[in-house]
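Each in structure tokens, the structures are laid out below.
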Structure 1
Amino acid sequence: MSRKQVIPPRKLYKIGEVMRYSGLTRQTVHNYTMFGLLTEAERTESGHRLYDESVFARIEKIKALRGRGKSLKEIRETLVDRGK
């Protein structure tokens, strides 16, 4: 008898959760999304953005680059050039 592997649904985070876990403000998360630094995974039926777990690694990369004095434009170019 074979058992089917149960795969839990992927976790999606509302903007409030992204704020809580990353320390960013709502406006910063929104700005990063509008500027193309963060990408929403899905939207709710009411249009709210949902982010997957990869958003946290991306935020850490952005924070590190900001800490080195990079502008958002430079960060976007860096992350796009790396395909990340």
Structure 2
Amino acid sequence: MSTDVGGIAAEQLQSLIMRVERLEEDKANVLSDIREVYAEAKGQGFDVKIMRQLIRLRKMEEHDYKEQEEILDLYKRALGMQS
């Protein structure tokens, strides 16, 4: 039986809020773990900035990646950065 408060199903709302709070806690833990992995990588001599770029690129669809690379190449040539 749900308790309505001002037309709001209080138990349902509380359940949703609690789920979001647990997920936010999980997210904070995962972000902490990711920071640790990057710190480990940096300690082993890897360039973390480049690693982040690679991860971003790996998430992209292939056609989006190719389009981005073509535009980057075009801009570099326009600026005389590449022949």
Structure 3
Amino acid sequence: MIHDRFFGVWDQPTSIVDSAKFTATLRITIGSDGRITDFRLLRSSGNVVMDDSVLAAARRVLKVDAPPKSLISGGSYTVNINFELD
């Protein structure tokens, strides 16, 4: 569900014309109320256009459904999302 929320607002770059597969990993931190409290690129794709598009998607998502209380540690929940372009 979280992946779909971020993937749904991701404008996949169409200017990359390369036969390589690009994967970027975004780490997001979700507060107990579902607000996105932090995000960062955990693993770069190696392509600045791809990485910038992933970070732009992260800026668009401000809130998701609150995580189950059993997943919250220290007031938040951290999850990694892979964005793949091939």
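Given that mean count of other Cβ atoms within 10 Å over residues 25-32, derived from a single structure, equals 9.9, which label among 1, 2, 3 identifies that structure?
For mean count of other Cβ atoms within 10 Å over residues 25-32, the value 9.9 is produced by structure 2.
If Kirkwood radius over Cα pairs in Å is calculated from each of 1, 2, 3, which structure is the one that comes out at 14.1?
1
Could you figure out which one of 1, 2, 3 the value -26500 for helix-only ellipticity at 222 nm (-39500 (n - 2.57) for each DSSP H run of 4 or more, over all residues; to 500) was computed from?
It must be structure 2, since only it matches.
No value in this document is a laboratory result; all are computed from the given coordinates. Quick caveat, the model's predicted, so the values are computed rather than measured. Cβ atoms are built from the backbone, for glycine too; each structure is taken alone.
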